[in-house]
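Undergrad: Below you'll find a set of structures to go through.
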Structure P
């Protein structure tokens, strides 16, 4: 930190503060000057330091500086107060901004003018506090300060943020009729709001209205429309607006205009659109505007995707010559070289990166390794990966193509080793990665190792995919026999991935091989069927379990019951519940939670409370999930007069918990409603399952 001179003046301090690029260092210098003998801060010093405190990490210093201004009774201009209000506004500190606004005369010794009112109004707009914005505007109108164009522009912005576009249009009409001439910002705000909501036709009408009222649309309005059409995939309409801008004698395209057009056309990826983007790019150069690195990267990527090789290399040379290259530029160029089989050139370009002050990132290594593997240079790819591994510059996409290439080349032990390295470096392993290794082992007829990898894959939370199923099918065709556990894991993965048909196909294959599915496998396939609403098939499998000497358990019944509730069939869910009681199973809290959730979803709150009473009476302790279900039901707008019931049951549960009392379940079943319910359940389940 710079040393303060013995005789310090505001001019000297300002010069020292401006020389400090680091704001924290500047703050330390400011604080030192605060205690400097024979020196007092002036408004210009406060203004400078306050403008540097917009960072959220530094905003706490603003309050201290404001307190210091008030303590020193430093007479400041409205600009300094506005700086403080703006800092608070941009950090969503609306109350602090309002306090400063109200106390401007006491703190800064100045009165709030129209700019202060506008800044405070905009503060509410930025924080989406519409009601407070409206109240403040009413207060604004009662003051002696007259609203100006900026005020009305903020009101238009608020209407657009609330998606009240008719209101914004009415305000524009009111402005015209009351002699307040809207500007490009007024119309641009409304056009931008309409475009963001996808109302492109209305946006175009507002745009055309500007010319009808004698107001020339500025380039920003053109840019908003063009960008909106391109993002909606309406490239032809975007080109029409761009052509209108080109032919307009009073407005000229900006770098932003060309960026929007080039980016939109290039991302289409077809040579025709990229060629058009190239024409737009050439037109920009002819107009005297200079492209930046971002624009050049877009064009470079477009040429690469469209296979426009000559233009691709010419642009790269121009970028090198004009020093417009970045790490992203190198990544695009290296990828293009590798896609065209130019491995040596790609490696040479990679080595040039450091000389161009560009550092390789994870994308660079991913592009290199992927391209080298595709071109058959697996050893070089492995060497590059090893060199970059310890530097933490690799991600999942660098490992995956190399693992796949090693497996295809029969180097399975190295591939498995890379799986371990991925895990060690904290990268998430995926089914795609495991599938490559499984396929490699199958290719070498090492079925036991393939199954070991398969089980490891599932144990790490990677769901088997249809590709995994194909690999397993290939193993079976080669005569390898899977056990019930392996089949269960595979069926579970297929069900979780929504591939129920393939899961059922595999189920039939299991039965065809003479294997007997256990209760776990039954539960997996029943859960899969219930998850897609195929309850008839689920019940059929449930009914056949006894024929296979496989007894349903709690999970089986709970799964079926939850499935019926999900499709809104409360009668069948109740029948399953009756079954649970009839065969002597003791419902657990999971069973009760399924019932409570199902009944609440069907708005049968009284029945829900009855079952809760039954759970507590049976000694089943409600869980956090239980109370969450009930709270959501009670607080729902569709539930009326339930709070009393809920409080009553809460009192029952609290009483039981505090006094160790377990209420008699037979008392619950003796009520006429519940008795009839149980008779209905038993009758329904008997009919359904026979």
Structure Q
């Protein structure tokens, strides 16, 4: 159809004479046959045809400057009108040919667009886009699609046409070679000669150059190349490259535009595939999150044990998972403390850190992820996950939702514990008041206390200034946890109020009481950190009979008071207070005044050696020889100092009343830590 009008014209004018029509535009390297009838020799610029062949030459603008050569075996001349008619028919044929080519190109475009909406398999789409581009520009024969690898940050081939599979070994830097220049600049480039291309390939590594050369079809070097950037808005994605191995034609400017159009299609394909992948991932995440939520909701409804919840969390994480109840110091599952506590020091870390944290260096040299369970400012417990592999997004959802169930379980447990403490407190108050003894005896078993066995009271109180109530409550909970763990099933009753803990313990004999006191000291040592305050502990006597609970409680209170009046932490048994019991009910100001009245004349001496001499003499049980040795002085010097002391204080140290007065003042100043002020007065 394209050539029919020309054929009819040629037959009408020249009959059956053989002829051929060749065309060549400004981008062609050689003449291309457009129409041939009969035996006609090939036409070239250099070839000389026989004299019987007539050559008609036409040149006109059609897209680009086109030269036409009509070669016909005849001596017949064309009139001007016939010549113009032939040129018009050739123009018409070229126009029809161009229309068909454009229609084919458009079909390729539409096919590509349909494929973009019908398929989300990225590799297939990129391959089809490059194949369409190679058909639209016939002089092209091979292509590569290069993309940035998100993992390595390198430029790698993602799809190929014509190259061997070895090209996939290529890994280039983002600024390497032609690909790098086009990627960095965001502007397409055309190379019509190998020399032009080699100039921009100077920074290609030898390894990558060898990979490209070895993967070329038949080992033939490319003679031309077009490289265009692939971008979506301002986001750089990669580079599309097409190669020319048989150079019958130079690249035209519109070839670069065509290639850029196909690169834009590739960008859309990649964007669609990425969005689809993200949508699938988001959907999978939401479905999995919902499944996790449903599983933990079912556990909550079933009221399963805390240990079962921890086991479920570990199973879902597929990682070794532990949980510690910070108040009771209980581990789920049960493990030796040295396995985690001594190495990771969870308690110290969580004293000031409420957010999840990764710690290195467990007993097995593994990393552990700590996920605290926090209610307000109170740390209830903590997950410790051994990181055999990094936690993913869904792993954090498991911990978040599993942690919520654990917190609910522990808050319920704490509520029951608080109720238990209130019941213990009420029963203890009834024991102290000792009303209706028979009912009290009957109620002992319900509080796990034995009948007809000796009891004693211990009181523990946080020493010094305390921060906010929540922090104090957290400390007390942890301390109770350590105490309960140390005492185990030993028969005892315990409750707390504010920053004070009261324990009523049963002991069949004094050595059992001593064992319980040792357990309390062990619990306090484990509880103590650089953050926790010191403790003062008062222990009452061991008595048989419920009527003596009040007495033991009073003694524990007095022992605790004795420590607090001295501004001391530590443990004090009532029987160890000794003579100081006489002063427990004395006001501190009365004790201070007494000490001041007796010792202030001596303490006003500047050197202080007389006061030191007196206290050393008392500590040596009035032994002159021992006192002199401790002070590194002669005994005669000691006698002189003692007489000086007697003169200043106005007492006779050999008189029992005078000696007792001085001895008691020195003793009280040591016990109650009385020191002189700047004015010489004494201060407790």
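What follows draws every value from the coordinates through simple rules; no lab data is involved. None of these values were measured; they are calculated from a predicted model. Cβ atoms are built from the backbone, for glycine too; each structure is taken alone.
Undergrad: Identify which of structures P, Q gives the largest calculated value of relative contact order in percent (Cα under 8 Å, 6 or more apart).
TA: Q
Undergrad: Still on this model: Kindly point out which one of P, Q the value -22500 was derived from, the read-out being helix-only ellipticity at 222 nm (-39500 (n - 2.57) for each DSSP H run of 4 or more, over all residues; to 500).
TA: P
Undergrad: Now a separate question. Taking 46.1 as the value of mean projected area of the Cα convex hull in nm² derived from one of the structures shown (P, Q), identify that structure.
TA: The correct label is P.
Undergrad: Something else now. For structures P, Q, calculate mean count of other Cβ atoms within 10 Å over residues 68-75 and state which one comes out highest.
TA: Greatest value across P, Q: structure Q.
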